[in-house]
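In structure tokens below, several structures.
Only the coordinates and a few stated rules stand behind these numbers; no lab work does. What you see is a predicted model; the values in this text were computed from it and never measured. Cβ atoms are built from the backbone, for glycine too; each structure is taken alone.
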Structure 1
Amino acid sequence: MTKQTFHLVSLGCSKNTVDSDSMAQLLSREGYRFVENPAKASVLIVNTCGFIGPAKDESYRVLNELAQGKRKGQTLVAAGCLTQRYGAEVAKRVPGIDAVLGTRRWMDIVQVVKEARNGNRPEPLYHLPDSPTVGMDEAGAMRVSVTGASAYIKIADGCRRPCAFCAIPLIKGTAVSRPVEVIVNEARALRDNGARELILIAQDTTDYGRDLGMKDGLAHLLEQLTDSVPDVDWIRIMYAYPGYVTDRLIEVMATRKQVLPYLDMPLQHAHPKTLYRMKRPSNMDWVYKTVGKMRANIKDLAIRTTFIVGYPGETEEEFQALYDFVNEMRFDRAGTFRFSFEPETASAPLGDPIPPEVKQEREGRLMELQQNISLQVNQNYVGRTLDVLIEGFDNGISVGRSYRDAPEVDGFVVVEGKANIGDIVPARITGAFTHDLTGTLVEEKRLISL
């Protein structure tokens, strides 16, 4: 174990991964070196997730494992959403934690590490200042996370939406957008380092720029990005909010070829009464009209969404409305989650009255339906040629993603033949499964000079 090494575990979503990579940048700049083996690190950091029950359980499990295996001279830092929300309670539940850092001040990681390692402390160091939002003093760290030829860019943090089931505003504070020019400069740097795909993320990407006085901020940002980095092949949008997919955004997606015809838009439910209790947009006419408008204007549009089953008060009639809606809309992808009771949220007074077995049964029915739909949609691509971003190769098989596949949450295209990792290659689709496609490489025609 050397003195200037760190091991960092990132839990939860891609937005948390960006925070983790930003902290790693700051530590590396200070002379710390990342190591894969926690036993060889002088500093152990867990960037926790505190969104729902299972995520909290995982965070505590990882913290306990590192605390129990901690050696003399090692410092354990608990950071992220769980610590922002529960503060000192986390250290009480996990003996051996040396410092607690909230997600709103991730950029103070170097300061926290230095203070925590400076002498023996009878109690953990708590760095949980009363910050109303996630800090924008980013200390020069890029707000990106790179995997292969793809890169996430966080364009905003926090959320101002009133969703009753969600703890994110409690954890992060209200929405704060990053300046357009900073995001564009990061995109240029990523392009210069070989990025082929930029993935825009935030708690709500369609709310981007509102706090900066912008109207249609996401559409404006996309225009700036496509003008500034025209040689980046793909730009993907995640985490859109119903009711804020504007005509201008649809036009930009339809006319700017770098912007993929893909949208991740969590709808959460389809019955107006359930949506009203969720404090979500409940105008289902808007959903039908907007999805129809998008499909009519954006060629080959792929839509991913998510739903919650077992929300307090969800009747069988309300669930059936959701089931019928999914059956009618035929989304490319849809995830389903059982309602997770979260204290202090607006839904807390409603309790958690739906029995677990009812939640499980409804989740199973909805996922079985969606899996059949996803398979049928995928089968429509057999015989077509899709561009595939190659991410791996083994035993004569290349694996990658098409425009329809976001990293981590969607499927793959498994291609016969060898293609270079990081290349975008045409593949003729020969087979379809529920989540994945299979295909063969299409040989590019070569012009022969006579």
Structure 2
Amino acid sequence: SQVVKWNYKTLKVLDKVNVHYNIGHLCGMEGKSADPQGNYIIALNKLAIDRFQPVGPLHPQNHQLIDIRGKKMDLLVDMPLPLGEPHQAVAIRASKLHPHVRYKMGTNTKTGKIHVGKTLAGQERIERDGKNVKVYATLVRSHINPERITVNKGDNVTIYMTNLERAQDETHGFTVDHYDVHASLEPGETAEINFTADIEGVFPYYCTEFCSALHLEMMGYMMVKDPSKKYVSAQKLKMATMSPEELKAEYDKTVAVNAATDAVIQSVVKFLKENHFDKYPVVANLVTDAFDQYGQIPGQKKLSDEAMAAGDIEKAILFENMIWQYMVKTADVGIRAKDTLVRKIATPQSDAQQRGEVAFDEGGCSGCHVVGKVSSGPDLTGVISRHENGEKWVADFIKNPVHKYDDPYVKAMIDYFNLKMPNQHMSDREINDIVEYFKWIDENANLF
């Protein structure tokens, strides 16, 4: 087959070029518009035969790009496509493509609306209602949160996943080993998978699409327990092999962890009392719940001390571990009470500051930064005052982080955290609003 160039007025043939092999359609650049571009065409050909390596009974089809500008046409490139009969195509200028970089955070791409399972950083949780378990998870380079999920055999499990990325093309995948489920999430998307946990055991879940150098860090484990069985804890098995000296060292370590955890709890209690939490019923109710958990600790501590006095270090360690469980539950509720109280007593936010907080959370910033403490990135309390002309410095850094990678301050942060601030592709308005949000944080720095 050939593509023939001719003068439609004189009907004179100007040139011919062979194509491979049976042409079905021609696609001219914007040829179906009122403003066609006459520089290139694409021949959509079937029966490529020997043009490419055979890969099976169905050979690829062959689309060929042809330069038709000069006196002689020039076949530029073959493009194999694993399709059936090639029918029609439309080509447009690349300058007319204006795709979104990301979805609005939490979008259900099947409906275009916000997904019921939308989850932001800090909102990850596991909810149980009888045999129905819902997991609210987030994915961002390079973590899946939560990293541990425990369910019972026979539970109906729904995992909602939100891709917190704002960077272009940072898609994450998700699968659970052995359970034949998979999801692919583009930036901003929330998706869900559903399955029955009918296989007992421990199953890794992980990101299935390469996303960064730390891609392999994006994983966690789901434990499926049979509720009719009793399990011997791994710690008990471990302690059975330890010498008395090793057991004493394990006990001391556990007590030290509990002491450090209790210090956190007491700092939260101090904050709550100093700021009169009892004036706010919703906060007071959370504090009551926290102290209900904390109130279980003295009884466990008494049992731990008795076991230690009797020389049963192994049993004392188990009681100390129970104390830690109660402390974690206390701290979880207590920190929620503190966060709620902060909202009650902080200065009111302007509209821009409210938008800035939303942009900060939905833009993925909170995946690395926790206001008031160091996390995967530096604490942002006082960030504006750290730099000369701080508002502009911060705005410029959010706009284009790469330009400041060699800045001594930024380089020190990169070296310390072993992470580089990614470009989250914020709009100018979002950046200005985030700066306003940082100013609100600084106004209320004593609360964080």
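Data for the structure
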| read-out | value |
| --- | --- |
| Which of 1, 2 yields 4, 16, 21, 17, 17, 12, 8, 4, 1, 0 [P(r) over Cα pairs in 5 Å bins from 0, in percent, for residues 104-151 alone, calculated] | 1 |
| Computed 6.8 for distance in nm of label points 7 Å out along Cα→Cβ at positions 16 and 392 - originating structure among 1, 2 | 2 |
| Given 27.5 for Kirkwood radius over Cα pairs in Å, calculated: source structure among 1, 2 | 2 |
| Distance in nm of label points 7 Å out along Cα→Cβ at positions 96 and 440 - structure with the largest value, from 1, 2 | 1 |
